[in-house]
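*Asks:* For reference, the structures are reproduced in the following blocks.
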Structure P
Amino acid sequence: MRRRHFLTLTKSALGGILVHSLSAQSADAIRIPLRFFTEEEGLAAAAAVARIFPTDESGPGATEAGVAIYIDRQLAGPYGRDRYRYTLGPFEEGTPQQGYQGKATPREIYREGLKSLKGLAALSPSEQDEKLRSIESTLFFRLLRQHTMEGMFSDPMHGGNRNLIGWQLIGFPGPYMSWSKDIDQHFGESFRAKPQSLSQILNRTVKPWEEVEP
């Protein structure tokens, strides 16, 4: 049986946003169980995505949005083991239009790629950037960047976009089914709906696909 690993988080008074902490010594710390990453891998992944989509003057970033948790959940599910990709040989390089044609699953790509980021969380921001630049031509980094964007802007049911941070940054209201109730109320004036997740719009819990698939 695999030993359980946790990513340590701390509650922070930043508008109620839950912020990742690299320190496990905080009295206000909570621990989120990891489904795929080891604790060391989780810390490295969290540090990496925080540099790919950093918190800055425009608003919160991957740390506050819980992107590392999103990636952990995806890798633990059917996507991580390549449930929906043809994975038998022969394996050819293929064209850019064909996408990745290799043998390794996303889980295997991450497990190997994170070895190059060991200890990343303990480095300074400039050192972290230098480390990431050294791998930015690799398949692992391309996946990491893609998953960072997904974790920022997907529905929060998948583990990222906590408190709809990503949608607030870009002004996306969420998957509303209809605007009929708002047309009469705001006719002729500028209107932007408050972002809502699918669960909030439907007023019921929606189980993400990665939790449903075997």
Structure Q
Amino acid sequence: MKTTVRFNKWILMAMVFPFTIGATAQVGGLPNAGNMTVCLSSTQPYGVVPTAGSTYTWTIIPGSGGGGAITPGAAPNNIISVNWTSSGVCVLRVVETTATCTGNPVEITVTVLPGLLPGVASADQIICYNTIPNPLSSTEPVGGDGTYTYQWESSVDGGASWVAEAGGTTLTFAPGALTVSTSYHLIQTAGASCGTVTTNSVIITVQPELVTSPIWHN
């Protein structure tokens, strides 16, 4: 009859501690243990403390859509990496075996955050020379960890180069008076290194300056 291989007590105790975003299962230099939240498309390392003579088999148990691809480590495969490729919630499981025994599964729940989609910036404008355009605005992005930072940028060469606008760090931005046609877009960055996206460009077209000829008279 099979007997159960005991996992190191430290591993079982560690399962009760929560993960933070970007954390990893503890072994070697990996500092945390417990359930985990990760960003879509990120690659994370996981591990357990090895027992002499044991090998380790890792699987991802599907849940509400979360999933990824496991890259095995060196024998005994107690350390792996996972590239998380679909958002949702799933379970990462490891089973320890020896030549004659199989241990109980050890699991953590992994929540894979959705990918980041950009917001939509306000409509293009046409203004007169050296006048102030209407303030710009954008909707929030969707996805990531739900916390975002912003930076408006401008371009006067049709988008070949962009310059960050001082003070343009919210969803709205009020440009000053313009004398050349200028494009604007908003860089939107999710917290926890969950990615950066860019809105559509808002093109503010500046009409040519009106230069009236001198007044002629006799």
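*Asks:* Which structure, out of P, Q, was volume of the Cα convex hull per residue in Å³ derived from, given a value of 178?
*Replies:* Working: P: 178; Q: 135.
The read-out was computed on structure P.
*Asks:* Something else now. For the read-out helix-only ellipticity at 222 nm (-39500 (n - 2.57) for each DSSP H run of 4 or more, over all residues; to 500), a value of -10000 was computed from one structure; give its label from P, Q.
*Replies:* Working: P: -10000; Q: -500.
Derived from P, not from the others.
*Asks:* Can you rank P, Q by volume of the Cα convex hull per residue in Å³, for residues 50-129 alone and just name the one with the largest value? Don't jump to the answer; show the numbers that get you there.
*Replies:* On the way: P: 144; Q: 129.
The structure with the largest value is P.
*Asks:* For which of P, Q does FRET efficiency 1/(1 + (r/R0)^6) of positions 42 and 194 (r between Cβ atoms, R0 = 35 Å, to 0.05), calculated from the coordinates, equal 1.00? Before the final figure, lay out each step's value.
*Replies:* Working: P: 0.65; Q: 1.00.
Answer for the origin of the read-out: Q.
*Asks:* Comparing relative contact order in percent (Cα under 8 Å, 6 or more apart) across P, Q, which is largest? It would help to have the intermediate numbers written out before the result.
*Replies:* Numbers: P: 20; Q: 17.
Structure P gives the largest value of relative contact order in percent (Cα under 8 Å, 6 or more apart) among P, Q.
Readers should treat all values here as calculations from the given coordinates under stated rules, not as data from a laboratory. Bear in mind that the values here come from a model prediction, so they are computed numbers and not experimental data. Cβ atoms are built from the backbone, for glycine too; each structure is taken alone.
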